[in-house]
1. Can you tell which of 1, 2 yields 4.3 when distance in nm of label points 7 Å out along Cα→Cβ at positions 107 and 163 is derived from it?
2. Any idea which of 1, 2 comes out highest on mean count of other Cβ atoms within 10 Å over residues 51-58?
3. Looking at structures 1, 2, which one was relative contact order in percent (Cα under 8 Å, 6 or more apart) calculated from, given that it came out as 29?
4. One of 1, 2 was used to compute FRET efficiency 1/(1 + (r/R0)^6) of positions 11 and 27 (r between Cβ atoms, R0 = 25 Å, to 0.05), and the result was 0.55. Which label is that?
5. Ranked on distance in nm of label points 7 Å out along Cα→Cβ at positions 19 and 59, which label among 1, 2 comes first with the largest value?
6. Have a look at 1, 2 and say which one yields -12500 for helix-only ellipticity at 222 nm (-39500 (n - 2.57) for each DSSP H run of 4 or more, over all residues; to 500), as calculated.
7. Quick check for you: by Rg/Rh (Cα atoms, Kirkwood Rh), which of 1, 2 is greatest?
8. So FRET efficiency 1/(1 + (r/R0)^6) of positions 35 and 75 (r between Cβ atoms, R0 = 35 Å, to 0.05), computed for just one structure, reads 0.40; which one of 1, 2 is that?
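Read the figures in this text as sums done on the coordinates, not as results from a lab. Because the structure is a prediction, the values reported are computed rather than measured. Cβ atoms are built from the backbone, for glycine too; each structure is taken alone.
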Structure 1
Amino acid sequence: MGKREENAIQTKTKIIEAAKTLIRENGIDNVSVDDITKLAGVAKGSYYVYFKKKEDIVGAIGCMEFRYINEELSKMDNLDIISKLKYYFIRYKEGVKDLGVEISKCWLQNNLNCRCKLEYDFNSISSIIRIAVEKKELKEDTIVSSLTYKIISILYGLMLIWIMADGSINLDENFDNINIKELLFPCLVEVQNERI
């Protein structure tokens, strides 16, 4: 990667981080592109190189939070499906908490009009499940798409409740109470009795 590309990545990252800070503190309606570029220390025109309008940056903020999960999981071939999904849930929860309620609200609103995040999460989780079927951790007749949507429903449901409660429910406790083994029980090849 050349110096120009590195500078472009740094500029975009500065803009995203500045927007994340301001939106988390003030809400998206109380933040302008001028505010974002001023905090980022870049020219206003730089913002429009990467984003068409203010609301577009929310998707980029969300992507920054979640992009590492797949990279990290791809290096964890030795983990079983329960451990991988537990890791995914923990990282997802951490990402949502790091975004905060204000950004999560904006992110949710933006994703109602775009299936990008749903497709990303579907591909991520279904990949974990397909690998588990191939490794014979899950039964051969496991319906990957159904199990994937079931898992996504739990993730999105907890996030939605947390947003609707304006962050007042304990996200840690609710995520920690998900019994992944129980969720996978009908599909598991070998079932152990310990609670995960």
Structure 2
Amino acid sequence: METNKVDFNFDSYCGIYCGACDIMMTYKTGKKQRLASVWNEKTVKSLHKGLGLKYDHSIPFKQECHGCKSGQLFVNCSVCKKRECAISRNVAHCIDCTDYPCDEIWSSQKNASILPHVKDNHLNMESIKAVGVDQWLWDQQYRWKCPQCNASFSWYSTKCDSCGTNLREYTWRFSFIRFLMLRFGIYIASHRRKVSESNL
């Protein structure tokens, strides 16, 4: 199911529309998107440590991703358990799996209070099932385009990078409070891991 090309691929296994991802948009436009500002190298390393994941120091850190099903992934996407599971089970989308919805899906939905874009995952997969992936991708591409100039925008954009149109009614909020909650959650996870390792 995974492609080895570095072409952009906006489809995903879990129902996220990668075309509106802040990391992808930051890479494509060269303008730092709201959520992408959280994911610097230090924060990513802390998250990986907190989750007990191995961080590959041999690969230079960069905010670049061409989509979940591409050959060029952002470091967080490359260790996504839902992606890994779908590839191992040879399913195009999590909803195609006999175990759906699984603990991993429910766990990711708990993050919706901080990262509300994940709320769309289930509805997106239902839509893919109903209309097919090509129609869903077309619908999503339209949904994440500026109503004034047709430029693409990301999940948490407040205004269009091209024409300056206010996009608040079309996007999710990533407030300063959510920013702090995310940073604090990563810090706590990393600290707990350090404490549990020192007690071994």
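1. Label of the originating structure: 2.
2. Going through 1, 2 one by one, mean count of other Cβ atoms within 10 Å over residues 51-58 peaks for structure 1.
3. 2
4. This figure was derived from 1.
5. If we compare distance in nm of label points 7 Å out along Cα→Cβ at positions 19 and 59 over 1, 2, the biggest value is for 2.
6. Only structure 2 yields this read-out.
7. Answer by largest value of Rg/Rh (Cα atoms, Kirkwood Rh): 1.
8. 1
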